[in-house]
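Next up: the structures, one after another.
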Structure I
Amino acid sequence: MRTELSLAPISDIATELLAVLAADAQTDKGLNTDIAAKPQPALLTTDDAVEAAAAGVLGTGEYKAGANETVLIHAPAGLKAKRLLIVGLGKLAKVTVQGVREAAGTAVRFAKPRGIRELAFALPSSEGLFHAMVPHAVARAAVEGALVGDFDADTYRTERKDQSVQTLIVTAGSDADQPSIEAGVREGVIIGESQNFARSLVNEPGNKLTPTMLGERATQMALEVGLGWEVYSTEMLHQLKMGAFWSVAQGSAEPPALIVLRYEPEGVTDGPVLGLVGKGITFDTGGISIKPADNMEKMKYDMAGGAAMLGAMRAIALLKPKVRVIAIVCAAENMPSGTAQKPGDVQTAMPLAADKPGKTIEIINTDAEGRLVLADGLTYARQLGATHLIDAATLTGAISVALGKTTGGVFSNDDATYAKFAAALAFSGEKFWRLPLGEEYAELIKSDIGDIKNTGGRYGGASIAAEFLHTFAEDTPWIHLDIAGVAWVEESRPYVAKGPSGIAVRSILEWVRSY
């Protein structure tokens, strides 16, 4: 998608489709509940011609300006655009930047099946919405939403027709803060494309994206954006004594990949080193503790945490924050075979230092494999000098039971580090909810034969898994993101297609930038 900025009056823009925003400006009128309940859709523009063209539709009462609600006007009078699309944001008092992001995605997804290849998206006027919002953030969100909305998962259809919107014109009007808007558009392109890069990886089937292939894709991206990189395999895992990581990989004919990316900004030689660690299970059968057949095909998405780290690193390389970052993706297949690990086996995780033994792990369930690869990934990040850690993984079904399919889980051993992540969510628009760690959960993973075991019973599964990882993060400030419930969009929404979501790319990026 080609993106450009126009400061011309929006009524003068000649385009296939002009999208403008509206919100319900209805406020409480006191005792008259009938009046209070009636929506009052209002366009968030000061362009008189646009307001005149939309007046007939808005005056009927049929359009309520609900969130992502659309109405189309053909050949709008007084406008050079061939069509006018009004996209709702819901209640004006509750509008957020995320609402603008979703509205832009809605406009793109409205255009795609109708063969509309050019779209002008009008940012809300400062009089209508910007009040407490920064124009830069609104512009960035609009571009992100448009790019994310343009993604479809039907990559391998033999008769696939490219329905992408080819040109996005972001229009802000002549009174806009041009430098701020331009910066927002530039950032939005980078971040939206990086999120889609992560989604493209998650979307690949297991036979098209083995661990080796994931390493190749990561290398190609690193070369394009200027990241340092190394990709290792079996020999390096043995050399580093990554017994937990190798235990997952040993059942597959496909060799594992240890992917390391480095971002080292010029002139930065001290300060924090941020370690990004992603689970990269390119297909998860469950191993010997094999999963049910129903929905197993979705287990190609079990590398979504690793993809999020790769997407975030792409954006980091292009946006150039002044902080050093290391990313580690532990990629493997979890397969059942004569060489696969078995329930009851004891594995030895990577030691942090040569004079310290690695922790021993009793394998209770081979389908609890993500925490095994992350254990060695977290240790390796610390060994490479990471002073702060964040990991992401489609780790537990329990997180979906706790939070559903709309919110990811976040855990942390350090309140200050978590506070930075919580603040990042205001920029990313993504939903995460903090869940507990603690000795009560640690007690549940004590092993009778070794140090710890990889599962701890039916209840509190997400916290138990997080506490397992805490064992390897130790006192290093650390955040764990369990994205199992939100890495895949089960049904298409007005602003995003069914398929991989690319969740956490934006939040990880903003957390990194906070340093």
Structure II
Amino acid sequence: MERIEQWQVHKPAVTGKRGVVASQHWRAAKAGASILEAGGNAVDAAVATALALTSCEPWMCGLGGSGYMLVYHAAEDRAEVVDFPFRVPANIDLGRYPVDPDAEDVLMGFPGVVDERNVKGYEAIAVPGAVDGFSQALERFGTMGWDAVLAPAIDLADQGLPVDWNATLEIGIAMADLARDSGARDLYLPGGMPPAPDTFLPMTNLATTLRALAEKGPRDFYEGGIAERLVADLKAGGSAIGMGDLADYRATIYDATVHEHRGARVHLAGDTTGAPRLIHALKHIERELPATIPVGVDTYLAFAGALDSAFTEHRRRQGLETDQPNSSTTHLSVIDAGGNMVALTYTLLNRFGGRVVLPATGIAMNNAISYFDPRPGFPNSLEGGKRVMSSNMCPTAVSRGGRPWFAVGASGANRIMPAVFQIAAFLLDCGLSLEEASHLPRIDAPDANGVMRADLALAPEILAALAERYTVEPAQRTVYPNLFACPSAVLHDPESGLSQGVANPFSPIAGACAAGAKAG
């Protein structure tokens, strides 16, 4: 494969006195930084950023999504997890999801079903947990009110969806499916076509919903007027989700998993995430590499061995899961002036989720029924009331000497853990800066079968060494297809006491924004 892109892309780390937000959309990062400027802590800023993404990155996430938030408490050198996964509606009709032997496997590697009902449309929608997860995190760990952190999202929704060339691309890729749903068609396809760049798409219904959430509180989404409007639209479209499914939903909060690595404490979201694979990979390189090794051939060979081993074990343990090029997930990382950190990953699953926008509320909905195996008798088989048991998300925070160091995560399905692992290892094992770690080319293990995806920006001797041990799949970090994950990270610099942040250099809309930016 020859290099397609000839750009030399670089995004310097931003530095701030009162914290930094790194996000997949620069507008959302700016919204979160405004909360830090107003005196909010990392959780306040993270929730504000996540809600703002609803208004500017709706193909990746939103109120119809779910995920994990890792909260690191600097004063205690410990972290907790806010777990808000999708849940299957209690009264789902399993007979509506017969396996289609001629259909392609879905995102998680499970068999496809007749008419793609577990992937597209109203029957693909599971009960979302984002609103409850964000509100519980704010109530437990935040310092600002729900209405205050919602304000930036409302302002952005009032402005409308900003259309740049990347938004036009995202909408164009999914155009055929978006056109089948009246709500999605009305929002994303004015005049029946993807919008031209340098315009704004009205998000009137979403703005109204966000105002109602601010005025009536988050439980209105699950038990009040918003819930009633949600269920009316869902029922009309054929979803099994009822008022009881929403009213029964509760996120959970528990202590993070901790792994010791080269004198640092790696705080992770637990066994249902990419954490076991990350721990496996870190253990591998601690055995294979000396500390602070210069980045070179030996480094990438050790990384390749770690990834191949971790994913081989994962597939043995979990069963089916394949490389997933079309996932729709977002990640943001936040650090505040006190060193508290948040790594938050949440998703609609596929790009634009189920390609459904509910008419009354303007909420883009997920397609998380495809998270479940349509065949009975398997650990993750589709069942009424069941929560998602396995996720690729890997929000991570690292401390050293009892003090905060960095937080990192990514979007990109099976590619998430390899990105988090390599950025973390560049910092932990190679002694690089956050800016250096975020820009170095990466490798991936898409199928755990001896295939290694490698960025063509790697040195020729590294590519040659990998090719001696693996079948190398050459790739570039392009906007589309996005063959590598999209990471965002923040870091505390103990020497200056300042915070740093870097968003994915190869995303045209990702950005980091500092609060109390360093003068000069």
Structure III
Amino acid sequence: MHRRDLLKLTPLAAFAIPRRARAAEPPASSFDVRSFGATGDGKTLDTAAINKAIDAAAAAGGGTVRIPAGSYICHSIHLKSNVALYLDQGSKIIASDTPGFDPAENASLTDAWLQYQDFGHRNWHNSLIWGEGLSNISITGPGLIWGKGLSRGFGPGPRAETPGVGNKAIGLKNCHNVILRDFSILHGGHFCILATGVDNLTVDNVTMDTIRDGIDIDCCRNVRVSNCNVNSPWDDGICLKSSFGLGWAKPCEMVNITNCYVSGCWQEGTLIDGTFKPFEPGQRIPHTGRIKFGTESNGGFKNITIANCILEGSQALSLESVDGAIMEDVTITNISMKNPVTMPIFIRLGRRMRGPKDVAIGTARRITISNITVSGAPVRQGSLIAGIPGHRIESVKLSNIIVLHEGGGTTEQAAAQVAEQEDVYPDPGRFGTVPAQGFFIRHVKDIELDGVQIIAAKPDVRPVMVLDEVEGASFAHVKGSSNGAPAFALNNVTDFEIRSSKPIPDTALDRVDKKTL
């Protein structure tokens, strides 16, 4: 076709030089908090203005409340259904250091069920940002939430129980369809995020650098936590719970945690600013910062996957069912642990039973852990997988695991007796010295370890594996140096086999009361 023919068919306007586009105007559904009186000057209390903007968006049927660059001092901000809160680059929501936060809704123990969890777990309204019974809400954007005036719940500073004191950065209860993405939280109080009874929850690319818990996912269903960075040296990093905070035992289920970094080793604030400052030598820090199931475990944990995470300078990986929970169908893979401060892997079925009476002791079964590398593990404790007498952990498979530990274990440590500790808080430190370099396994049925290597940096005379009251144990391609001591110590073990694990010959035992290999 000739150009003149094309011109006949195409309007000349199509070839016109376009005019400069006008600056895009916020859509009608966008509500700038400055239009409602917020100053963002870091001095004025902006709570009322931000809540007015949220109310206006909700009254319009939904929309986005925009927080432009600036520092907004606030007490409690009230989320509403169908409203998104967007934090611009350079924006800061700062928790006021003066009283004025919403009162805790369950401040007094008027009902029996309130006694089954602490103050922080049973209150949400005394948060910097909170919502209850909402649907279709989000907090997004690259801004910062700074819980400057929030209580950590203990120690110096304001007491969480004091009326008007804020206790956490974000508190959500019984909400549906929630997105938290791209922002950072500094000093989040007792929790950066406490989500209880929240279904269809997405937490993505959120950084939490704090004095206690990073995120607690309690009694939630269908949850995705991805690409998050958590530094929480004084408490848990990413924690699944199934407390009695709702007044009934709701399981935490269908949870996927992936591509996250969890640390217990940096001074608060230095993860966010990128300086990564360690603590001063000799400073007493618990270096917690782990990925954990429990301790609150009334409703159970079902269908959980954890993948592609890095744990550094923390208490590593803890799976606990101690309040009657059913913990089942758990898959964990591709985890790198550096310098864990206690047991790299801790799986515990106990009977603390903090909950209503006459509830049966829980279960822990169908747990698969694979592709784990651990370096710098402490000498005092290997990993522990333990039920209690009459209640075994069942169907556990561990594969492709390498653990490099400090070594130096003595004959006295090899003879250490591990107390049952059936009804206490199941912290790994309570179990004291463990007589195994690699794994101490007790009250377990059907466990398989394949491709597990335990390496001691210094000579260690403890057994690599210690089994006590175990039924159905299969080991293959297991390597470890026990420096002349037995590699395996077996006590009351039935249906045991080991193969392809030189220098131990392939062995099958129907039953053994006490034996070393």
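In this comparison of I, II, III, the computed figure 15 for relative contact order in percent (Cα under 8 Å, 6 or more apart) is attributed to I. For structures I, II, III, which has the highest computed value of percent of Cα pairs over 20 Å apart, for residues 185-296 alone? Top value of percent of Cα pairs over 20 Å apart, for residues 185-296 alone, among I, II, III, belongs to structure II. Among candidates I, II, III, the computation of distance in nm of label points 7 Å out along Cα→Cβ at positions 89 and 409 that gave 5.2 used structure III.
Taking 52, 37, 28 as the value of Cα extents along the principal axes in Å, for residues 97-232 alone derived from one of the structures shown (I, II, III), identify that structure. Only structure II yields this read-out. Work out which structure the value 1.03 belongs to, where Cα Rg over 2.2 N^0.38 Å was derived from one of I, II, III. That value comes from structure I. When distance in nm of label points 7 Å out along Cα→Cβ at positions 81 and 337 is computed for each of I, II, III, the one that comes out at 4.4 is III.
Quick note: the coordinates plus some simple rules give every number you see, no bench work behind them. Since this is a predicted model, take the numbers as computed values, not measurements. Cβ atoms are built from the backbone, for glycine too; each structure is taken alone.
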